[in-house]
Structure I
Amino acid sequence: MDKLTILKEIHAQVPGMVQLEECSYLWDLALQCGRGVIVEIGSAQGLSTICLAKGSKMGRGVKIYAVDPFNGGGATPDPTWYDMDHPGTPNPVFYVNQGVSFAPFWQNILKFNVYDIVVPIVNYSELAVKQYPSDPIELLFIDGDHRFNYVKLDLELWTPFMLEGALLLMHDSTYHGVRRAIQEVLPKLGFSNICESPIFTARKGSG
């Protein structure tokens, strides 16, 4: 089957908020990866994960690390750490329900035959980073909690693993918290914006 037919099949069968054009974009960028791995923050039932993995398998087959608490779909419910300027990190008491919705994700990974290159890390991003094996990242796709403090934390925790010239993608970039992070955080981390659509994309350094 050709790429579009495969993508339409994936998009029709796997629930998710990533549009077909965005799926194609993820596929194309994953296809080009060969220097490092791909890391995705926020996987849900695996729609974007599968598109990344399919693209990767058409290229050099780099691994996809899928980071998600699989907690049933909810964000970390910390009432003290919303889109405000609180210092520190979320209260650990709210790190609950890891893995309760993992089964549908893995069923989709198996169904579309990408289990051989998808490596799940079943935890909240700020805990998962401690389990990450420090593989150099060539493509980082952030689609986790969209509140500013959480987006900022994702950027600060995961971008240090990125190779020079690696690409950062941020989904739902018009959301207030994500847009604020793009404007306030990315320039300090040494990223230059490339495009807004179909998914916001920036490059690390000048590579």
Structure II
Amino acid sequence: MVAAKPIPNTSTRSRLVGAPPGRRQRDQRQNELLDAAAALFVEKGVVATSIDDIAERAGVAKGTFYHYFQDRTAMLEALRKRYSQHFADAAQAAMEECRSGDWHGLLDAWIHTVLRQYVATYALHDAIFHDPLVSQRCVMSEEAIVQSLVGLLDGGMQAGVWDMEDPVATAVCMFHGLHGVVDETIATCADTTAVAPKLSRLFANMIRPS
């Protein structure tokens, strides 16, 4: 996944005419636009989707789009950021269900959740991260989902359960490994449910018991 860049600052228009009042309404309208864009990007691709298309799908005037995003590039970056944050939130919720101090269980929960979310949403992932005309080199350590794994690995080290040279590099390697294995599984139409146990064993070999 590609690291999201900050959305360009549009604060010069302090009062956005036509934008719903209140933070909650504004967030709701922004998410509706992002939902519309996500569906269209999967259906048509990023490059083939116009701002007019997005506004029409969201049921708003084209001018409303510009109350929330400077341009289509800014929307794409926001959509990528939301996608990564969704993974991190889902992983966090799953880990909160684990027993306190069960670091191996926490890692397994992270693996299973990220795997499940990726299998369910890879069409959107491919559209917003792998379109050849919009893809770019990323800084994986800045992604919310990778940062959640870094925190988990670092916590296990602090607890004296694991020992590794560099939690950030390990997390990046683990994420790319998971990404590659799942893509291979999807491409070969293999059973995705068998992937998580394999990844758990592979990851266990990457982190030495303290």
Thinking of I, II, which structure, once Kirkwood radius over Cα pairs in Å, for residues 126-197 alone is computed, gives back 14.0? II
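Of structures I, II, which gives 0.75 when FRET efficiency 1/(1 + (r/R0)^6) of positions 46 and 110 (r between Cβ atoms, R0 = 35 Å, to 0.05) is computed from the coordinates?
It traces back to II.
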Ranked by relative contact order in percent (Cα under 8 Å, 6 or more apart), which of I, II sits at the highest value? II
Taking helix-only ellipticity at 222 nm (-39500 (n - 2.57) for each DSSP H run of 4 or more, over all residues; to 500) from the coordinates of each of I, II, which one would give -9500? I
Mean projected area of the Cα convex hull in nm² derived as 10.6 - corresponding label from I, II: I
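Read-outs: derived from the displayed coordinates by stated rules, not from any lab. If you're wondering where the values come from, they're calculated on a predicted model, not measured in any experiment. Cβ atoms are built from the backbone, for glycine too; each structure is taken alone.
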